[in-house]
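**Student:** Structures given as structure tokens follow.
What follows is calculated from the coordinates using simple rules that are stated; it is not laboratory data. Being a predicted model, the structure only gives us computed values, none of them experimental. Cβ atoms are built from the backbone, for glycine too; each structure is taken alone.
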Structure P
Amino acid sequence: MSEHNFRTKALAIANQLLPDIQNKEDSVVQISGEKKSTIKNWLYANKRPPMGKRLMIADKFGVDVDYLFSDSPYSIPITQFDESLKCYLVPRLALSQLTCLEQTEPMPVAERTIISLSPELLEHLESYQKTYCLVASGIHYEPFITAADTLFFNSTAKHFKSNFCILVSDETQIVRMQQDGAIVSKDGDIIQPRKSDTLLPIIITMSSSYVTYAQ
């Protein structure tokens, strides 16, 4: 990727995220959290963040690291496999960001969760890169899923019957898929999702004391 492409991408994304800031260098500074002198070096002096820092920078811009720093196609942040850790770095989202997964706008990610995904689980995912996680607060499904649990979900996973999914709708909630394919709310009501709704299979539920994998 040319230096100009990086500069163009960074400034364009900064304009999307902070359109009210007229000085776009200042917007890049605010998004990245770096010094202005550092940003000037990135934009104009053919310098780049060290490799170990690039994922964090791309997450702040709300795009995939390979898009921001190479010629890869546009993408929001996705799960990355870390060769040194032999683990997966999963973007941790806020509940409000679930509606952004199918959009093309930048989706800033504040942090990532490190986890191991077993080969058996990976076989059920068309794309492990589309794995995300969030804390169940506000959508918990007691007593099975508590507000403090971290939920890992993947839109390309098979809809495991007798397991839980996140139903992204006007009122996002956790639902349970029964053996017959019926979708049940935590109140026991049968739900008929609309075409505009999204069903995200939960593949791992993790708390401080246990980890549960979907079967």
Structure Q
Amino acid sequence: MYFLTFLIGLLFAVAWFLCHLRLRTFLEEKNLKILTTLAPVISSFIPILIVMHYLFALDARMLRPIGWSEWVTTFSTLCITVFIKWETKDYIHYFKKSGLTDLVLEYSLMELPERMMLQSFVMLVLYTYGGDPYWGIYINAAILAIIRITDDILRKRKSMYKILTNMICGLIFSIGIGYVYFCTGAILYCVCARGAFIYVLAKMDEWKE
């Protein structure tokens, strides 16, 4: 059940990821700067609508306010992932081509397809076939780890050490923020958390000097 859900989710994620890359490349070639930044929203808009249509009746837990456990989870997740990036000095490559504002916004908006689309889809598959939707957090994190490795390879990153640490960092972030989303459904909060993470990475590039 869980392994099959992982495979279904992975196929779904890969199909979306390839479409997203083609759309982003097209918008970039057309010099549509604003639309390029909003590419995560554009590419995932229809899948999110479909998934959300079925998910709203899934679990009332996703409608409760953010509590102390979610605040602590978010803070801990950000601290751990920032520490990993600082120790490995794996932050410079984020900021070579884009301005800070555009890049922080684009990376923050990736929470929409990663949570509202993919994690929700995985949870919905588990719920439909009698599994525990909670495990969707970990399945989604594993799927995103594979996508992250693929993205690093496509970007032609040569350091296997940094590829692996980036994957570990992504796993921790996906599990932590995925838990918050599972409990509250507060996607805007998740977007802001990711924005804070990317912003700190940008500042690290300044602090190292």
Structure R
Amino acid sequence: MNTTRIADRELREAAYRALRARAVSHGEAVAAAELVLAAELLEGAGLSLLLREISCLPADAAAVGLVRDEEYAVLADEAGRGPLLLGPLAAELALGTGKPVILRETGIGPALAQWTARTHASPFAVATVTGGVVTERIAAGPDGTLLRVPVHGSPAPHGIERGLVLTVPDEIPDGARISPGPAGGMHVNAAEWRAATEAASRFLVPENTPDNAVG
């Protein structure tokens, strides 16, 4: 795989512009761009998540679906939004209600846990469910410190076969600390980076305007 080195700010800005070019609002694009950066630093998955999301974004602003259960709420979107846009909504719903929220999308657990904890100064946990079983659980402290918590084959909430379970823990459980890549720069997939910058080039605004304020 050919790689190229880019700065954190380059990735954040390219992600923001690529999403804005697909008619995503300023606020949503800012949050999603932070998730792209976190996912790339933590697992090398930010660019692939971004490209997948912008390829299937709906042409209109259809409402996000919400199904409530006595024990949890399920956030879904038949229009095609992915975890970069649905993740912050699901996290804020979990924080606001204090109940678990299920996000049918996967692939962004550590990044979403870290972004939510830092943004809201609250402990947060994200569990990945595959085949009705929790296969990974990530917890984050208010400062964004990430821990991988043992799961021991824990069952998922009833009726959930795949997705992310978002919760607000009373305390941070014990686990192995996850160290992100060094801030300031990273090596990324060169082909994915070219595709992302091409998508970003479709949204051009003058420098130093509100729409250009990514972070």
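**Student:** Hey, helix-only ellipticity at 222 nm (-39500 (n - 2.57) for each DSSP H run of 4 or more, over all residues; to 500) derived from one of P, Q, R reads -11500; which structure?
**Tutor:** Traced to structure R.
**Student:** Taking P(r) over Cα pairs in 10 Å bins from 0, in percent, for residues 49-104 alone from the coordinates of each of P, Q, R, which one would give 24, 51, 22, 3?
**Tutor:** Label of the source structure: R.
**Student:** Could you figure out which one of P, Q, R the value 13 for relative contact order in percent (Cα under 8 Å, 6 or more apart) was computed from?
**Tutor:** Matching structure: P.
**Student:** From P, Q, R, which structure was mean count of other Cβ atoms within 10 Å over residues 113-120 = 22.6 calculated on?
**Tutor:** R
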